[in-house]
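Just so you know, all these numbers are worked out from the coordinates, no wet-lab data involved. Because the structure is a prediction, the values reported are computed rather than measured. Cβ atoms are built from the backbone, for glycine too; each structure is taken alone.
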Structure P
Amino acid sequence: MANNEELFKKIISHAKEYGFIFPSSEIYDGLSAVYDYGQLGVELKNNIKQYWWKSMVQLHENIVGIDTAIFMHPTIWKASGHVDAFNDPMIDNKDSKKRYRADVLVEDYLQKIEDKIQKEVEKAAKRFENFDKQMFIQTNARVLEYTKKMQTISERLNKSLTDNDLEDIKALIEELEIACPVSGSRNWTEVRQFNLMFATQMGSAADNTDVVYLRPETAQGIFVNFLNVQKTGRMKIPFGIAQIGKAFRNEIVARQFIFRMREFEQMEMQFFVRPGEELKWFEYWKKERTQWHLSLGIPENKYRFHDHEKLAHYANAATDIEFEFPFGFKELEGIHSRTDFDLKAHQQYSGKKLQYFDTELNESYVPYVVETSIGLDRTFLAILSHAYTEEKLEDGSERVVMNIPPRLCPYKAAVLPLVKKDGMPEKAREILATLVDDFNCQYDEKDAIGRRYRRQDAIGTPFCITVDNQTLNDNTVTIRYRDTMQQDRIDSEKVVEIIKDLVKK
């Protein structure tokens, strides 16, 4: 665990040092849980968006995209349940004056038990290998005891959250003797519910304003435009509507870098289906979304499904695709069968019919919905976390390399003259000019070539094109591959074609 914490600190430091992510408003001492994407970060972020959009919209003829407004009619959030039910149970420590999500305190406690289980499993494996039968049995007994304890606590917490039994959540915290991470004391307040929506006013006069909210999710913009898209696009069920956009939540306890922020971006798709067919499509999208994640080149063992036992009020099936971040497995994408809750709710509150006439069935109905919702910032962090690699080389030196999938890299190639003389910079810029129409590239002539290679490794550039004396004689260049550091000699006129092929892999 300590090693993972150190790794996470290194990733955060690297992200700032090389222009991926900066703390927002840093010269004014920052703003908690708000971050800015730097010059490399915005390129990586845009590439993730484009890759998702292409796979979701461009490659599916029955899915289209929209871009809805952040400000929406306030009644929308009443219909969706956010006004009345979008809350987190919060608890304060009277000594440290720090506020925590009560359920997260219990979940952190459960994580510690899970860590103990992992250690005991490792011990059991060693004792089994050493034929220490008695110790093996004792270790297994402890694992079973810890597992039962986790299950009991988890079931009680879920029941308390479902029943909104705030008193029992506090009682559970006290019974488990959970202490404040800052003060170390167990001097807790009562548990209270806090609404997570940001409210503001719309209107020019102080006595004539309406309360509106910064949207806490992008899905509702899709639902209220269901008929607009269906009619103007002549869409036939099943069909989907996709959107990438900002959302805002007043997270009281925002943490873990960009994993949980107050301003974040979602990539969502709502897939409208016939009633009764939603679970079939739910399974379909579970497989489709899994394949998308694996196409990024990240190993399958870094992902897992977490099926929801406690379902949201609008769902009849739900699962999370979780990713193993340095701080453990956490939700990356949610796939939910939302039934017809959203369209029916908006139909009720707006007084407008949101139904689809199915010509094959010769009947009208409110469609059911299967949702795929992935956090863009969390995907960014997953890619960054997996890519960060420290390597010891054969010559005893070390390097930090970002093994970002080539199709997502901020720069696809760097063009480097060996020295800043003898016509090499001019030739290098000629080659750069042939690349920039197709790829985002970088030109660099500062420092020794070895240092420049290391810098490109650190920002994840998959290919370096080096211009040297031989280039001026036979028009060939050296292409260096980030992951293997292998170098090949190629014709400079084939650089564009070769990189196009490599980026697709």
Structure Q
Amino acid sequence: MSHRPTDRSLREGVNRRDVLLNGSSALAAACIASMAPVSITSAIAQLPSRRPHIICIVADDLGWKDVGFHGSDIKTPNIDRLAQNGARLEEFYVQPMCTPTRAALMTGRYPCRYGLQTLVIPTPSKYGLPTDELLLPQALKDAGYRTAMVGKWHLGHADRKYWPRQRGFDYHYGSMVGEVDYFTHSSANVRDWYRDDRPVTERGYVTQLWGADAVAQINAHDPKTPLFLYLAFTAPHSPYQAPKEYIDKYRHIEDPTRRTYAAMITCMDDEIGKLVAALEKKQMRENTLIAFMSDNGGNQTALLAGDADVSNLKLPADNGPYRGGKGMLYEGGTRVAAFANWPGRIKPGEVKEKIHVVDMFPTLAGLAGANLTKGKPLDGLDVWSTISSGAASPRHEIVYNVEPFRGGVRIDDWKLIWRTSLPSAIELYNIPQDPSEKTNLADGNPEKVAELQKRIEQLARESAKSLFLLDAFGAVKSAAHGPPSLPNEDAYFTRGD
């Protein structure tokens, strides 16, 4: 089950769409007629008449149930409205940690392909997402999009070659490492706050500053040029901090950590509402695709809370019926709240079809008419028909993660979690029948176990070595964190770079 044949067909599909979006109708018809056994009318009907503006919003450590459209008591009216009027992606999967998910989104490739499969990039570490990977903003920029990022990066911070503006974004405002204090904008007492590679000093709450800047990007944009905006919040990742007026809205929640966590989510929701209002005022909303997801499930482990000491707190995230949370290969760590909304182009309703975060790259690039032939073979599949109309997903496999000491893969209904570190463990679940992963069926299904183990072994052989494990300094220091190894500002600006 190599990923290469799938990628070849994917590229052909994207190239066809590129012809439809940018070429003459006669040429498009000729290409479709010669390349696929499908009617020209039906093929063209599935494609937009013009390339959309694309806004991709990522929340950080958001619990699956911590949004109103999944039944939460946390108020998220703006998110809920977008979800109810769009496709609620109920089997949307990500990687179990922040850096791997963001890398998968940016590359369309599993993080094990390039060494980012283990945990996150620790603040003292110097590695990043390898520069020979083609990123989504690079592909969209080549297709004529203006590319802007507002928020958290966490794909390399110690060297500017890893930073957003060096990886395809025309503009970036935000932080580079995994978390910052919401009011001081610092990590381990080191300021981590930049606009277009230059450090800035500002006052304000992180979520509100990023929301306001995203609105400013919309207000200043010329709608004639397609826009890709990547808005990556840190909310509701620890440290659990929020403005008093938001915390006061949840006086009825007894637990103070859950109260603040709820406030963080509602604040993020308000900023998303302001963004939608700006799109409407700019008359861009009808041609804008908004995609929303969390980077992993809500955190239930104090050791994965980052720099903040939460050892004495009851962690507040709620992953609903799903087992586990952030860092785990169970559904609670990898199945996340997600939706896509594009008025008139996406049919409202639940989509109960498998989609992996790597699929966003070819799907969005396809809508943009981007050419992906410069990049490496993709693991992602174009799932536009699944998102837009609820059609059957082309995806039959979910790769939760593959590392030297564990792996998780699902093929169709069956999911295997294989821990190879001693004492080893094998867990097999039928996800449609047992989404909460309560009954381990491994002993009674040895052939299915062997099939999925074989797939994990194949992925492991194709994997690059884990950069986290190779980075001895980062691996030793990660548990305690420490100051981020950001470039020396004085030296950088003295050179005039």
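If log10 I(q)/I(0) by the Debye sum over Cα atoms at q = 0.06 Å⁻¹ comes out at -0.25 when worked out from the coordinates, which of P, Q was used? It would help to have the intermediate numbers written out before the result.
Numbers: P: -0.37; Q: -0.25.
Attributed to the structure labelled Q.
For which of P, Q does helix-only ellipticity at 222 nm (-39500 (n - 2.57) for each DSSP H run of 4 or more, over all residues; to 500), calculated from the coordinates, equal -9500?
It was calculated from structure Q.
Compare FRET efficiency 1/(1 + (r/R0)^6) of positions 111 and 247 (r between Cβ atoms, R0 = 35 Å, to 0.05) across structures P, Q and report the one with the greatest value. Provide the component values of the computation, followed by the final result.
Working: P: 0.85; Q: 0.50.
When FRET efficiency 1/(1 + (r/R0)^6) of positions 111 and 247 (r between Cβ atoms, R0 = 35 Å, to 0.05) is calculated for P, Q, structure P comes out on top.
Which structure, out of P, Q, was volume of the Cα convex hull per residue in Å³, for residues 311-358 alone derived from, given a value of 105? Could you put the intermediate results ahead of the total?
Numbers: P: 105; Q: 133.
This value belongs to structure P.
Out of P, Q, which structure matches 4.7 when distance in nm of label points 7 Å out along Cα→Cβ at positions 319 and 415 is calculated? Could the numbers behind the result be given before it?
Working: P: 4.7; Q: 0.9.
Comparing all candidates, it corresponds to P.
Using the calculated result 70 for percent of Cα pairs over 20 Å apart, for residues 327-454 alone, pick out the matching structure from P, Q.
On the way: P: 70; Q: 52.
Only one of P, Q returns 70 for percent of Cα pairs over 20 Å apart, for residues 327-454 alone, namely P.
With relative contact order in percent (Cα under 8 Å, 6 or more apart) as the yardstick, tell me which of P, Q scores highest. Intermediate results must be reported in sequence, preceding the final value.
Working: P: 13; Q: 26.
For this comparison of relative contact order in percent (Cα under 8 Å, 6 or more apart), the top structure is Q.
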